[in-house]
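Read through the structures below before going on.
What follows draws every value from the coordinates through simple rules; no lab data is involved. Just so it is clear, the model here is predicted, and its values are computed rather than measured. Cβ atoms are built from the backbone, for glycine too; each structure is taken alone.
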Structure I
């Protein structure tokens, strides 16, 4: 089941039920190799990512490369690492406010997120020579969102270009904040659906046999990535019931 495209910027009004997330999770792991880079990243950094550490910065850059952030050229990781270090030293206080369980996140704390996102997105990650002239390559909105997800996986989602285009977001920090709020609304809706089925949203990843570090926020993004970036239509419950009878 693919989400209906909204008429205005934002995620579709239709709710995402646990059934949808279960199918998306199964297909995501079956169709892609993206779970392995995240697993390697979490094994290297543990539960807490500290970008004050050079090894954690390098682990993040390798993870971003494996998650499709090609502008972060490996030959320039030393430069991107220096920029990440500088950004992180000024961002730690704001990042602390964005930590903790999703249910405890005060949406008013998202006021500084746009600035945080814009500053990371604009930092220089690499250099290229084009037509004989040096061109500076920034992190950009996709890599910035994926880095923020790596730092705060319970509360800050990743996005990519096709998602932004499909749902009418642009690459600015203010638009990312709107996206985060939309994802959180989806999580609240899904939480209610899970409770109606007799379990908690926080238990869904374990029920799907996903690694312990898997968050509900991550499952939501996998669903949208699969149905928008990859244009996969998920089966309905009715179709599933018919198939089971064959």
Structure II
């Protein structure tokens, strides 16, 4: 998912779709809020949306406090029907995951059929790379969007919040310089991957998915609406 306020029900249709992919009446949903520093309010919101509204059995994997172990992380991840990764500082999140081998546990879970999902940082993480605002979280410093390496479960580069955070220009320049294919989502838009096929999904009016591709010395941009398959 590219973004949107989960607490304001802006992604509720997308959240419902995620739950439905488990094919279970009451799936177990694991929330991983590492990127937000395990924000308590975020966990409460997820519990309300996925637990009370969508009928999941909800658990959270908190990685920034004391007493946390990679064994606990692996156990929680491998027992979940769906994993949802929250937004925040993508770079810090990935550093913590690699330290505790959460990245490897997520890979195994996905290979075993667990539904992998998330928003913003939780969208970037699954791709080879992403356009991130992680430097925004460094105190007392100027910052700019930058490319970061992610988990590589999905090919290409992912950019969230395209319509809300003026990311078009830096994304355009990055694709032109690197030649990477990029997928960008507005808030309220998402990409559903299944067996190598990507489909656009939306939950807000005028939300779209975009594919940026370098063609000669120009960047070609294609726009996709709800239920359209991406040409990749």
Query raised in the report: In terms of mean count of other Cβ atoms within 10 Å over residues 117-124, which of structures I, II is highest?
Result: II
Report task. Give the label, chosen from I, II, of the structure having the highest value of mean count of other Cβ atoms within 10 Å over residues 13-20. Result -> II
Requested in this report: Match the computed value -7000 of helix-only ellipticity at 222 nm (-39500 (n - 2.57) for each DSSP H run of 4 or more, over all residues; to 500) to one of the structures I, II, and report its label.
Outcome: II
Report summary line: When relative contact order in percent (Cα under 8 Å, 6 or more apart) is calculated for structures I, II, the one with the largest value is I
Query raised in the report: If we compute distance in nm of label points 7 Å out along Cα→Cβ at positions 61 and 93 for structures I, II, which one ends up with the highest value?
Result: I
Query - Which entry (I, II) yields the derived value 130 for volume of the Cα convex hull per residue in Å³, for residues 29-164 alone - result: I
Report summary line: Taking volume of the Cα convex hull per residue in Å³ for each of I, II, the highest value is that of structure I
Report task. Taking 1.3 as the value of distance in nm of label points 7 Å out along Cα→Cβ at positions 45 and 133 derived from one of the structures shown (I, II), identify that structure. Result -> II
